[in-house]
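Just below sit the structures, each encoded as structure tokens.
Bear in mind that the values in this text are calculations on the coordinates, not laboratory data. Not measured: the values here are computed from a predicted model. Cβ atoms are built from the backbone, for glycine too; each structure is taken alone.
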Structure 1
Amino acid sequence: MRTASRVLAIAALSTALAAQAPQPPPRVLPAAATTQLAASLKAATPHARHIWRDTPPGAASDTVTAYIEIARGDRQKWEFDMSANRRAIDRMMPASIGGYPVNYGYVPQTVSYDGDPFDALVLGPPLAGGTIVRGVIVGLMYMEDEKGLDSKVVLSLLDGRGRPTHQLTPQVREQIAGYFRKYKEHEPGKFSRVPGWGSIEEGRAYVATTHAFFKECDARAGAACEIAK
């Protein structure tokens with residue numbers, strides 16, 4: 001009995017470790033996303049200076065730039081309007097879902113697998129929507145929805161000594177994951193899953209990959225785009 005229990009324990013541990021193994025981001029941007037990238041760039045054309053198109057994303061090994069679309073606690077679902085070069089209200093989250101548990105935005109000069117800019121979650125107190133902040137990567141939230149892979153890098157601002165002001169603790173992880181698991185429950189035909197969390201290094205890899213998509217896939221509208229390794 002003890003031997004069997006030990007075997008089961010080892011198997012469970014192996015499964016857990018495998019689940020936590022680093023997962024490099026896919027290096028192919030789907031055709032639908034390249035189409036959306038081309039449309040976004042076209043929409044940004046009238047603006048001499050465009051927030052998403054012209055703001056550097058920062059150095060993946062140092063600080064990362066994030067444009068805040070939704071302040072922590074806000075129930076209004078703001079989204080960035082490429083043609084207007086500013087955010088606009090898309091919808092109101094139901095009271096049963098509540099306000100966002102974290103500041104929500106995107107990393108400029110990136111495009112993710114759904115064709116939108118790569119999402120960023122910024123820890124800490126509410127940050128004004130429409131502002132640009134810089135922070136360090138503290139992790140990655142893996143997420144999937146009806147459009148496919150929709151992972152999000154997690155950032156923290158820095159204090160006066162250059163240290164993160166907030167940590168991605170287990171409690172914070174559960175609070176954020178719990179919200180994003182349910183925040184599409186009221187939308188027919190849509191779903192969201194949060195299968196786990198990634199490391200700082202994985203967060204850096206996603207920022208670098210989605211920035212490479214932005215730079216290398218602009219002329220591939222309608223076709224899948226694989227970036228160089």
Structure 2
Amino acid sequence: MPYEFNEKVATPLCEIMGRNRSDKGHINIQDVKHNYTTLYHSLFKDLQIRPIRIFELGLGTNNIHMPSSMGADGRPGASLYGWAEYFPHAKVYGADIDTAILFNTERIKTFYCDQTNPHIIQYMWKEPELQGEFDIIVEDGLHEFRANVCFFENSIHKLALNGYYIIEDIICDDIPKFMSTLDIWRERCPNLHFELVTIPCKINQYDNTVLVVKRFA
């Protein structure tokens with residue numbers, strides 16, 4: 001089930017995320033490291049005005065001493081602000097290991113999580129405001145295969161029917177590991193469809209692959 005989108009043409013989500021200083025996309029979509037927003041708009045445009053629930057792991061720390069830092073000039077929560085704008089009726093949630101950047105607004109709530117620790121992940125999901133399922137879960141945390149697997153296996157139960165779970169920034173060297181693991185996950189989770197999507201990008205051939213998981217039953 002290949003997803004149809006044009007990675008060379010900016011979408012409304014590209015403009016929103018770029019303006020909010022997220023690295024997921026930009027109005028100048030051919031000149032940025034990630035162009036995920038071209039794919040995401042094609043997946044999510046029909047959900048825009050619905051009262052969905054979206055969760056993203058990884059707020060984008062600007063602490064240069066933290067793993068997967070956005071750098072000192074990064075804007076923590078940029079993608080959450082972008083999601084809240086793109087989905088005006090959604091409830092937006094996020095989590096990060098850097099407690100210094102957690103924040104709350106009227107429509108955005110954030111929590112502490114260490115995605116390498118199953119017990120901490122499970123404890124986070126017990127938070128009263130995180131009860132119930134999510135229409136979209138985006139994993140943009142620690143970009144390491146084992147961390148990706150740990151969070152997925154302790155969080156996929158939170159995905160709603162017809163919902164999307166996405167793992168971002170998969171490096172080329174990890175694609176074979178994911179392909180082997182997907183054989184296990186497909187057998188274990190027959191109600192899920194898995195697809196690795198490598199998006200062409202002229203300035204980034206290193207980590208511009210995402211795993212898109214959709215729940216059908």
A value of 3.8 was computed for distance in nm of label points 7 Å out along Cα→Cβ at positions 128 and 184; which of 1, 2 is the source structure? 2
If relative contact order in percent (Cα under 8 Å, 6 or more apart) is computed to be 17, which of 1, 2 is the source? 2
Comparing FRET efficiency 1/(1 + (r/R0)^6) of positions 24 and 120 (r between Cβ atoms, R0 = 30 Å, to 0.05) across structures 1, 2, which is largest? 1
Value -0.47, -0.90 of log10 I(q)/I(0) by the Debye sum over Cα atoms at q = 0.10, 0.14 Å⁻¹ was derived from the coordinates of, among 1, 2, structure 1
Where is Kirkwood radius over Cα pairs in Å, for residues 80-143 alone largest, in which of 1, 2? 1
Matching 4.0 (distance in nm of label points 7 Å out along Cα→Cβ at positions 72 and 192, computed) against labels 1, 2 points to structure 2
Distance in nm of label points 7 Å out along Cα→Cβ at positions 32 and 48 - highest-scoring structure of 1, 2: 1
